[in-house]
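Please treat every number below as a calculation from the coordinates, not as lab data. All values reported here derive from a predicted model rather than from experimental measurement. Cβ atoms are built from the backbone, for glycine too; each structure is taken alone.
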Structure I
Amino acid sequence: MSEVNAIGRLRVPPRAKRGEVIEIRLLLQHPMENGFRRDTLGRSVPRNIIHRLSARYDGREILRAELGTGMAANPYFAFFTRATASGDVVIDWEDDLGVKGRLAAAIEVA
């Protein structure tokens, strides 16, 4: 299995007050092929979706998702958590081909 940096965007507020609810936004560039489509020669395009996604904040898991074929290409996620400590928000994902990706962003909590 290969390890790559995701082509995408992770947005977290750079600073927050302790206890404040913050929004985390993630956009990944991925074709999310569901395995039902055919190419121009009529051959089946193999399934390749991001099937596992997780988010950690300051080392603690705050989101875990198992995705299916109903996801559109270039999936967008938005979720909330409470700012508890300064640290990194790290997003990890894996697709059906075994390709893994990671995005990270730091947040400073005062």
Structure II
Amino acid sequence: MVNFEEFKKIELKIGKIKEATALAGSNKLLVLKIDLGEEVRRILAGIAKSYSPENLIGKEVVVAVNLESRQIMGLESEGMVLAVGTEKGPILITPEKEVLPGSKVS
């Protein structure tokens, strides 16, 4: 179990996907450029089997922004896009209505 104080340390924000490309050498990973309001970050996401890059442009997603960056297949990933794992693959978590990039999830 994670106590509430530990959970509060995770910073979740809404990001808008500006660019999406397939990662060469991977059939699972996409490289996303995500606008978080005050900055744009590169985040690698294992969603390529469920989403084509061209259909992601402009989509708003929930991003964990205060994770340590991580090297994946030689590229730095600067956060994590939240998704629900299903039998048919991941489904991105998105806001019901349009919000400003960088808006905090509470």
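For the read-out mean count of other Cβ atoms within 10 Å over residues 14-21, a value of 11.5 was computed from one structure; give its label from I, II. The read-out was computed on structure I. For Cα Rg over 2.2 N^0.38 Å, the calculated result is 1.05, so let me know which of I, II that is. Structure of origin is II. Across the set I, II, relative contact order in percent (Cα under 8 Å, 6 or more apart) reaches its highest value in structure I. Calculating distance in nm of label points 7 Å out along Cα→Cβ at positions 22 and 46 for structures I, II picks out I as the one with the greatest value.
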